[in-house]
Structure P
Amino acid sequence: MSRELRKARKSKAPARCRVDIGEEEVAMTKSSHIRLGCAGWSLPRDAWRVFPAQGTHLERYAQVLHATEINSSFYRPHRPATYRKWAASVPEGFSFCVKLPRQISHEKRLRDCTQELERFLSEVSELGAGLGCLLLQLPPSLPYEHTLAEAFFAELRERYGGDLALEPRHASWLEADAQLRHWRIARAAADPSRLPGGGEPGGWPGLRYYRLHGAPRIYHSAYATEWLERLADELRRCAQPGVPCWCIFDNTASGAATENALALQAMLRC
């Protein structure tokens, strides 16, 4: 995370940020470079006024926010028909990022997972053009090993050529940027991060991915207005033609993610 964002956090305690959004702002953000949304598409009751009244939660969500991160795929597989249904529920231009299963990242720890990888990629392919990115989150106990990473990335890239973001949680992975650039893998900027410098994007510069977990209480706390304003400035700087910039709010446990995403969306329109 940039120096400006760190300074904004220290300047005041995070507080809930509310932004009034009129009917003219319900349409999706026009920038094709910033993919803004939440982890999942639950709609807290406080935010219902912003979303259409009719449709499934995903259909309503996708009329206002234009990207989402599917985290449930980490815990259990979804049927191909489920991915097809989700793809059919969103407008053209909506993007899904899908998190790789924990069997790959946490249980097999990137080793001997060909079968799991092929199954997962077969399932998510049903999203079609809506599949915008994959996310690989690693456990804190998994250190960087060049040979292991090389074998896994090579196998993955044989089967998937799209955008890929990595969220490592062991400090040794900060040494992997050259290898990540070679395999066109972005290192996600996480907030808060377990790693020194882990709040800054790294790896392949052809993709930027911000994962915002909430602070000081992870998964619960909302971000303050000043912090979001500085984040908006940072996203404007990094969003370039041909360089997708994802920003996903993962502070969903108390409903803050939707509120923060809507506030940031309004700021980016200014």
Structure Q
Amino acid sequence: MLSNATKKHSVKYNIFCFIMLTLGAITAAFSIEDFLAPNRIFDGGIVGVSMIAANFSGVNLSILTWVFNAPFLILGWKKRGTTFVVRAIYAMTVFAVAVGFFETTPAITQDHLLAVTFGGLILGVGVGIILRYGGCLDGTEIVASILSPKLHLPIGRQVLFFNIVLYLIIGFIFGWNRGLYSILTYVLVSVVMTKVEEGFDEEKGCLIFTYDDVSAIKTQIYNELGRTCTEWNTEGFIGGTNKALYVVISRYELRQLREILSNYNCFVTVSSIEEIIGKHVKLTLKG
């Protein structure tokens, strides 16, 4: 059974997630309608397919995005679970409503290079926020996750192949300049989206081996960085028994850790951390 405090935290976190999904969806819609679509520069995935269809059919992009994504959401219900699908539906709904609103506003620029640059940056931020908080705007990833075990192809590679075909079609239909501008936008969106989704504050795992007093090292790291260490006994082939400490810090704190450890006889390895699961609490230091 979850405690009341845990339940309250869970409710607050879910509310925060939906607020961020709203922000991400509105940001993405603003980029599409006020930068990319007026200049016939296309996003990838289902949104890109919807943009092509909107050009030919005259149907609003907001409607087409929802219609084209709906079948993939049904598939995703079994594959990704209820929480993901609910958040995806919410993000897509807010996106569709926001697209409908921004369709009535004038384009920010008619300069294609400016549209690619700022449209790509803003769209990357919007989509990154949505992915970071458990939603999505595009059904291609859902299909790729289902096909991956059968095709023995990574999800990212399947999405890439899909978008290569899509941009070739865009090049044939709308001209190669449009296709190349769209590819530039896709690359920029991918880079920014990944940074926003994974975070800029990259974590580092530091493994410290020492014969010195580990209590002094742990205390100094805690006092100066607000980080706690895990300690255990180790045995080297030549040096014999010693102590090891493991601490997780941000890359911005690495310089401070080097300064701390320069006062001790240590051997240290530093590795990048892809993800941290569970509670990783840092002390808030008061100046």
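Between structures P, Q, where is mean count of other Cβ atoms within 10 Å over residues 87-94 highest?
Q
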From which structure (P, Q) was helix-only ellipticity at 222 nm (-39500 (n - 2.57) for each DSSP H run of 4 or more, over all residues; to 500) calculated, if the value obtained is -9000?
P
Structure with the greatest value (metric Rg/Rh (Cα atoms, Kirkwood Rh), set P, Q):
Q
Identify which of structures P, Q gives the largest calculated value of mean count of other Cβ atoms within 10 Å over residues 103-110.
P
Computed 23.4 for mean count of other Cβ atoms within 10 Å over residues 127-134 - originating structure among P, Q:
Q
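To test your reading of the models, identify which of P, Q gives 24 for relative contact order in percent (Cα under 8 Å, 6 or more apart) when calculated.
Numbers: P: 24; Q: 20.
Attributed to the structure labelled P.
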Between structures P, Q, where is FRET efficiency 1/(1 + (r/R0)^6) of positions 47 and 223 (r between Cβ atoms, R0 = 30 Å, to 0.05) highest?
P
Using the calculated result 2.0 for distance in nm of label points 7 Å out along Cα→Cβ at positions 151 and 183, pick out the matching structure from P, Q.
Q
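Taken together, the values in this text are just the output of simple stated rules run on the coordinates, not laboratory data. Given the structure is predicted, the values throughout are model-derived calculations rather than measurements. Cβ atoms are built from the backbone, for glycine too; each structure is taken alone.
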